[in-house]
Structure 1
Amino acid sequence: MSNNIDYQRLYNRVGSLIGWDFSKLQVVRKGEKWRFYDVVVERSPDNSNLLDIGTGGGRRVLKITSNFRSVVGIDLSKNMIQVAKDNLKRSKKRNVRFVVMDAFNLGFSNDFFDIISCRHSPFSSQEIFRVLKPRGIFLTQQVSEGDKLNIKQTFGRGQDFHVKDGSAKRRYVYELRKAGFEKIEVFEYDAKEWYKTPEDLIFLLQNTPIIPEFGKQKEDFVLLSKFIEKYTTDQGILTNSKRYMIIARKP
């Protein structure tokens, strides 16, 4: 029982930390086959305009803005866009703007962007196709249903826990092809992932939908204790990071 009380205390302490963001997580991965925004840069034509969908706090896209003529980051969350604007102000970048916008109703004219990126966020294949220029490129990285599988198995619930692995990937490919994209490439990996401390793992669970409403059920801290005890290694607390990437070109 004392173990459970400790994890409840950690949960409350992590939740009260101010300024935490995912860049502060202490996590090591082995088996990643790409870094998404590196691929975005590699696939971008020279002097291109980039739209980043689901940009969040904008930290990742701000690191690559020098590779583009202009960048627009959009997110449905007003709070996240405010964080992105604050980060933009500190960065002193001049070719970027962040806007609150629904990815399913893009407020841009037809054939506007050279390249569009979307990391771990919903999107509309039809809207992507509409606002991309001819021969424009769309890249998206998404979380597979088999991601964090040992965590979901321990809790007996989780994001897409009972959904067949690969279902969303196949649906996205179908929707992109239906929207008019012709050349579609698909890549995937299943990497090992070690979280250094229980605080790192708790922050992840608090701020992602991996375990819906984590911490709201009384038994969550018993299950968390069992998970940490079972999967703690010399490198940290072991789970997996399963991702897929789709790259599609407009004719």
Structure 2
Amino acid sequence: MVSTAKRIRAAEPGLYGIAVGGAYTYGAMPFIWAHGGELATGKGGSYASAIDSADARKGIEAYTSLFGDDNCPAAKCAGMTGNDTVTAFASGKAAMAIGGDFSHAAVEAGTVKGKYAVVPLPGVEAGSIAPAFAGGNNLGVLKSTSHRTLAVDLMKRLASKKAQGALFEGMGFLPTFSDVRQQAAANEAFVKPFVETLAADTKFVPASPAWAQIDSTQVLPTMFQEIVSGKKEVAAASADAARKMNEAFGSVG
């Protein structure tokens, strides 16, 4: 994929081979995971950063190699978010982009409508699929609610197969239930690659309150941007990011 992106850029200098963003954390994660790296290790709320491990650094190097005049110039792409990369693709400024099933509406509204295909993000080995971030929103009932019966009923309705099918049709939310998801893929061809990715492997961020701090303070985007701007080498930038992550993990116990 990397070499293809650079061939496209060489043939069409006005086009990004693949749009990438220095602030697109969730687009970078599959590269880290595909190379055997992890964001952190541990469980039960006790974590230690692994972003500076040898395998994680290989993934960071692979992702940051896409920033440059031979694909997506750092001056323009270092600050791009996931939405920015999808917009670049939808407007015809990039030959490829990394997006979720939720990006479909934006792409369909762009100039590329009817001219694109969706495929799983490839892994390191030929024919493999890179592990993807699979997340979403949680449904719950507050302990303090004065309408517990109604709240629980609403939660059950929203989590039902019927509601998930309706949410997909109305808003594009990929269903959680595998059979509802398969039906969605049968009805909408663009869903199939996402179903294949879910079946191959997915990962999540550390299940720690510290992640909110790590995410909001842009620890990982800062690391990527320092590398693509040439301010720091991968080893130094990842070591700094690991230190900041560990400080956050330590602050929550």
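FYI, it's all coordinate maths here, none of it is from the lab. No experiment lies behind these values; they were computed from the predicted model shown. Cβ atoms are built from the backbone, for glycine too; each structure is taken alone.
With helix-only ellipticity at 222 nm (-39500 (n - 2.57) for each DSSP H run of 4 or more, over all residues; to 500) derived from the coordinates and found to be -10500, which of 1, 2 does the value describe?
This value belongs to structure 1.
Work out the source of 35, 21, 16 here, i.e. which of 1, 2 gives that when semi-axes √(5λ) of the Cα gyration tensor in Å is computed.
Derived from 1, not from the others.
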Value 4.5, calculated as distance in nm of label points 7 Å out along Cα→Cβ at positions 150 and 222 from one of 1, 2, is from structure 2
Looking just at FRET efficiency 1/(1 + (r/R0)^6) of positions 30 and 118 (r between Cβ atoms, R0 = 30 Å, to 0.05), which of the labels 1, 2 belongs to the structure with the highest value? 2
Work out distance in nm of label points 7 Å out along Cα→Cβ at positions 54 and 190 for each of structures 1, 2, then name the structure with the largest result. 2
On FRET efficiency 1/(1 + (r/R0)^6) of positions 142 and 230 (r between Cβ atoms, R0 = 30 Å, to 0.05), which of the structures labelled 1, 2 is highest? 1
